[in-house]
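Just below sit the structures, each encoded as structure tokens.
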Structure P
Amino acid sequence: MKPSLPKGTRDFSSREVAQRNYLKNVLQQTFEAAGFQPIETPSFEKSQTLLGKYGEEGDRLIFKILSNGEKLKKADLKALEENRLGAFSGSLSEKALRYDLTVPFARFVVQHQNDLVFPFKRYQIQPVWRADRPQHGRFQEFYQCDADVVGSTSLWQEIELCQLYDTAFTKLGLQGATLKMNNRKVLAGIAEIIGAADQLIDFTVALDKLDKIGFDGVVKELTEKGFSAAAIEKIQPLMELSGTAFERLEQLASFLSSSQIGLAGVEELRFVVDQLDQIGLKGIELAIDVTLARGLNYYTGCIFEVAAPKGVKMGSIGGGGRYDDLTAGFGMKNMSGVGISFGFDRIYLVLEELGLFPASVQNQTQVLFTNFGEAAALKANQLIAALRDSGIRTEYYPDAVKMKKQLSYANQKQIPWVVLLGEEELSREEAVLKNMESGEQEVQPLSTLSKKILVKLA
């Protein structure tokens, strides 16, 4: 059988894992500095936990896990005969791979509410799965990296989450990303103004596709969903908003002047934008995007999306928002939350494209001790243990083969320093330290070898 991977999945080399660990560590440090605590949840949940939380399109992308054994006898064959494939697949599956980290987090909060201190601030970095069409920057298995706060309705939480984006990207050297903001109340107000308040979900799902299908595509989809030409025409001025974030908010307030819920959304946005303007952002640009809808059903307030720097061919690299009712589905009402997600894999690709990974994160071996046979092996490994204790990544070549082969191994692995310790050197209590880049070598007493290597690597 020819080895291959399922579409939408990847292997990671040692170099890639080292770079991913670097990215993960920067994000973890950013979260923990702001008081967020780590949690983990299982890779799969009960199907009923996930279904219905992501809208119709989201539900179709959930990977269901086939039931085994006797449970297969419960398959709804009648549904299959009637071509009700959703009902049929549901009868075959009681569990599903998690689609995101937010819904499992809501379940976690409800299940462990007596053990948590509210407001509860959590971060989580784990893989999720979606049956999406694989393409550049879009995978069927990928990592999400979330930060959420539950138990507070304060808009200062939104502000802190925006700062998390700015701080993390600054640490990574990623400049020029754009933090787009909108509010679901604004979207509800727009739907109210155009006379389609009862079609809010259809409206937001279509509007969220603006970047992908253009305004004409949005018009076509809205028409197919039953929106009148007059209603669609009323949306046109929103496509022409311009100026700074504050100027766009003024234009939006004018458009929504007759909608109480819409104006409430504008005021929430104005507060967040004003505070962020006064605090100051280091490297991320702030923008109001009235077309931003984020098609997930659970958002109720501010919503966010982060666009990659201009010139980088990548879509969204982060997003999130306020959700007031997510835990209600698990029997816990009046528990407001707000959260953001970092698109871990997409951010990785952006950092790689822009060459922002430091050379020091490769985690390659720094020193190789060559193998001259049993006589020097013990001493070599004693020295290796001391270097490892000092944090130096050190290897011992396992086989006493020709020196050419051992040095070739060092070159292929880009190991910068090689220690040659044979019987002759051992009898003199010395070793030869070789620089693999320059080819220069020098004799060093064994008593000072470790200190010398530390100086060289420094």
Structure Q
Amino acid sequence: MATSKRIPQEHPALAAVRASTTGKVKVAVSDIDGILRGKYLHRDKFFGAAESGFGFCDVVFGWDSHDVCYDNTQVTGWHHGFPDALARIDLDTSRTVPWDGGVPFFLGEFVNADGSPFAVCPRQTLKRVLKRAEKLGFAPMAGMEFEWFNFAETPQSWAAKRGVGPEPITPGMFGYSLLRMADQRGFFNALMDDMAAFGVPIEGLHTETGPGVYEAAITFSGALEAADRAILFKTGAKEIGKRFGVMPSFMAKWNQALPGCSGHIHQSLSDGRKNLFFDAKGRHAMSRLFESYLAGQVACLMEFAPMFWPTINSYKRLVDGFWAPVKPTWGVDNRTASFRVIAGSPKSTRLETRCPGADVNPYLAMAAVIAAGLHGVEQGLKLTAPPITGTNQGAEHIPRAPRSLIETTRIFRQSAIARDWLGDTFVDHFAATREWEHRQWQDAVTDWEMKRYFEII
């Protein structure tokens, strides 16, 4: 009796591209700063790339946010000649871009020639942490929310202003304002509708306290999908804004007199069936697992700090009285703590890590919070400090966070915990990029210096 061979079924994403009327596909990868770098591929080129990967210049890990090449890294640099690295398309990230003619879109990540993860690729760094979580029997769930300011600027107008005096799209301090939503109704609705069509569903969107500032909460999902959605949201908001003459900025602190912009991360652990953070009989309905996970983040905040506060500007947000937590504290439904326990139902119980700014690379911030939490689980850490009440009430003896990137980077470089979870190659490379960032700022002559010293000294 003759047997028929089963023909391998084509991935639905490939079938969707074949059915598309467009002749091109958009692909993107994350650089070390969380900026999406990408290109269009001819559809014929795409199918080959989908099967065996494609070359992408490794300079994306060898330069900063302004395309200035590092002189202090080993993985790539002038000494290697910036060859192509192998980028692999993740077909499960398939979506179309509604504001770009419905062009198919995919995220990619970097691998070595043998298929192993490229050690400094941010998406691979998160996947490394998630693989270890899986071995422990956990599926991390997450969702990110961002605050960001919006300005009536274009790249040309902003260049002409030379970085001074951006014009917010609305005036005044007016959080949760229906009126301010109406002032930019087209842009506001486009964010909700276009992001949903882009596979980045927004759970809630509202104005925050400050001129032209919005806050968006992205729908909860598996941690990798959550990070994908977060990085796509930041780029997508900028692209959507262009249609309305709006320039969104996820800079942590653009104005000394105004609150900064956060990048809160909500998390829980699942076993595939239930939320393992919930225990009706536990303290604050927290399971012992939840307590150890939280204890890990409290203990390890400074070990991973540059992944939460990655820029010079990040630390301008860490000032008392402006909502940003400045100490490794926890509290029950306390928005002034670095770690907010949201204790509710079996479905809603979760941890909100409130210390990251909106300027994070979502892959790296997500990797850091999960690594820190699972370190606490592996070590069976206990919550030794009580929850704070009010703003740092009960935390008077706890040292505040360092106020500079170079200080946190030195701690990170020496961290055995960071090296254990992220690998030596990543830690050394990321630390070098942050040291470079510090050096660029150190060498710059700023407006503050000119105003303070030019005439008087």
Structure R
Amino acid sequence: MALILLVEDEQLLRWSLQQRLEKEGHQVHPAENLAEASLHVENHRPDLVLLDLGLPDGHGLDFYERHQEALEESVVLVMTAVGQVEDAVRAMKIGALDFLTKPIDHRALVEQVNRSIEVQSTKRDAGIARRTREQARDFDLIAHSESFRRIVAIAEDVARSKVDTLLLLGESGSGKNVIARHVHEVSSRSDGPFLEVNCAAIPDHLMESELFGHEKGAFTDAKSSRKGSFELADGGTVLLDEIGEIKFDLQAKLLHLLEDRNFRRVGGSRQIQVDVRVIAATNRDLGQMLADKQFRDDLYYRLSVFPIEIPALRDRRDDILPLARLFLDQLGKKLGRTFEGFTREGENVLISYAWPGNVRELRNVVERSVILEQGRQIGVPSLILDRVHTISDAPQQSVPPRPAGVPPGIVPLEMVEQEMVRRAMDAAAGNQTRAAELLGVSRDQLRYRLKKFGIES
């Protein structure tokens, strides 16, 4: 089964092509104009695009050029009318695989689509290899705190050993995927692929095929053979992120892979041998899942040969500012801006916050600040925090006065929050809905803070 984006403005043709392709087991997203097609591409990565050229809101080639990066691993087939052959040739120069001349022969279309899916599988493999190389170049590990340095040292020892499974435990956003990539990069497998599989994001009925691949005809929608993640990562590393989300009945097949390093594709009879290191990561309590019979004992003990618990960001505060500066540099370059760093007050806010969302939340906050800040330094007004949590997690009901003896530049978090609420209301001209959007909170949360701080709306 393939995800197909069908861009065609003629309603009857669009409907007939959709029906024919869905009969073959493909998932088809119809779009009658470029605006709809663009919206789909922003949220999905189609395996194949059937693209008409003459559309009511623009030329199909303009759409293709605009979204060329997003469609890098997609196969594009151009549909042309008489007199558009030159456009079709241009499209192929851009990267389109082939073109079909209208009126479209349905049988020829199906044959071309099935051939193209095989090409898409090859492009996917090449894309994985390319991303692995690019990610390796961009990889940067921050470890200033003693606790995190100790974790990194342990991970490096494991990476250089013959241990072929590793279990990473820790809160969401704490950096489990960063450690996993570091293990890959310092190991003898660094020249091989690194594949990350988000087990929580893949539907249950597709998980087995995603991991192990499938043969043509293995199920209704299997119109072609496809390699799974373990096969694609042969010679490298597979990160199974959120391993706790894999359903119980599939855990036995995963255990077999870990024990024997071979498997069968879905619908296949041939044993496929692979050489992969498997890193599992989760923020769930696997011990409790064992007790609840949601996770296999034998799989757990096979994975936990070497468990490593990643400390939360609040427990390694020495890493907060170096990470924030790294993100500031990266995001500033992305937007074409140069910053001198954070103000002293801004640094105090970053250090004082508990970061319940860990490193992921820190990056989000810095990204927002880069957009909001107009000066050369990131100050307190641009640091909009998602939640009001201090390191002490002590709830405060009123804005406290500055304690005696506190050095200049130290700003109580509630004062920061009060100022952010006030600025958001000013920017929104008193509109609570708009102010809540600016702050990234619900309207009820905003109303609570307006009442708390005595701010008139």
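We did not get these values from a lab; they are worked out from the coordinates using the rules stated. Just so it is clear, the model here is predicted, and its values are computed rather than measured. Cβ atoms are built from the backbone, for glycine too; each structure is taken alone.
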Entry that produces -0.64, -1.15, -1.19 once log10 I(q)/I(0) by the Debye sum over Cα atoms at q = 0.17, 0.25, 0.26 Å⁻¹, for residues 249-304 alone is calculated, selected from P, Q, R: P
Cα extents along the principal axes in Å derived as 82, 59, 52 - corresponding label from P, Q, R: Q
When distance in nm of label points 7 Å out along Cα→Cβ at positions 289 and 385 is computed for each of P, Q, R, the largest belongs to: P
